[in-house]
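Please find the structures below.
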Structure 1
């Protein structure tokens, strides 16, 4: 059974290993771009199975806005709606905490997931390392309507 929850501080090393494998190993993004400094107030969420973290997503502040990013899932678990469930759990928690809007730049798989959860594109897809990103935003209202 998959458990979705907020990540603990002592799990960040494991989570960052997954993030680096996903973004640097699979997508060619420089390793240093994967990390979120504490001044951005990162909030991490994870999916775990049998005590092993298999997925993660972060939310962080930047220039007065809340952003979503670092969405990573172990390859063996992709295509089973675990990423969608993790995103829904984390977004629900963020919006329940009083945040009204979250912005992001998503890879094609993330765009697919977030569109199902009510997100809308706010700009054109653009190249970013080995793939593309699309600017998006999701409001609390659209999330709960989806």
Structure 2
């Protein structure tokens, strides 16, 4: 875990990072651009000015380097083939999965809520419902301790 995981996160800065991450991962999926170029492009555009930059860099690197592992974590929860997913939904699911699996410092409810909101902004009309369903099922599987007495 990076040092950003031990520092007290600033919710607005994390939200900005996630918003920009959805755009960066989408762009990577469409163009296969390298992460350094993507990060520089978003930095130069001012998108990262108020964002948690270390959080952004960590997740962008992880998603682009380990997308196959992330996809494998949620593919069984889909009601369609992975290749049939909208590219925005795919970017959001990869990012949400990355946080659920690798950023245990972020409560699962925060992860799910943040990516639902991003699906409402960037996704198709009802994609937020789909994202919610997949990430909720994944959270129940990989974050069982957080569910306490709830049946998972």
Structure 3
């Protein structure tokens, strides 16, 4: 069981697309990561995402590959500057939930879950990358189990 955190795919600049949809590179990288995750047997029960176009499109690509039983859903509380502590208390690793959102929210959420502080960075996200976290059943501590990033190095 796990919690999967994803930074949306690389988006177009605002001057080209005011909604900042995914760029060609963002589409390609997200499709590649989604296929690798599917081929590794990643199972998600639902994908929740912010209402921004780039997150919604990233979630749709991941959902097409991973076929979550609960589908995709836009939720509040995961915009770039939202308070991570509000969401953190609601997370249940038994759900196999995937969240698709933005920086700095995603990096701050991982930091808070791992260290208890949003000010202690523990992981650097990449666009389209997946960070898998789980909770130790004995200590209830969150830990990073694996990551899948489009670029290494």
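Things worth noting here:
- Origin of the value 6, 22, 32, 23, 11, 5, 1, where P(r) over Cα pairs in 5 Å bins from 0, in percent, for residues 87-126 alone was derived from one of 1, 2, 3: 1
- Comparing FRET efficiency 1/(1 + (r/R0)^6) of positions 31 and 119 (r between Cβ atoms, R0 = 25 Å, to 0.05) across structures 1, 2, 3, the highest figure comes from 2.
- Cα extents along the principal axes in Å derived as 34, 33, 32 - corresponding label from 1, 2, 3: 1
- Computed 1.4 for distance in nm of label points 7 Å out along Cα→Cβ at positions 15 and 135 - originating structure among 1, 2, 3: 2
- Taking FRET efficiency 1/(1 + (r/R0)^6) of positions 23 and 95 (r between Cβ atoms, R0 = 25 Å, to 0.05) as the criterion, the highest value among 1, 2, 3 goes to 2.
Throughout, read-outs are computed from the coordinates displayed, never taken from laboratory work. Computed from a predicted structure; not experimentally measured. Cβ atoms are built from the backbone, for glycine too; each structure is taken alone.
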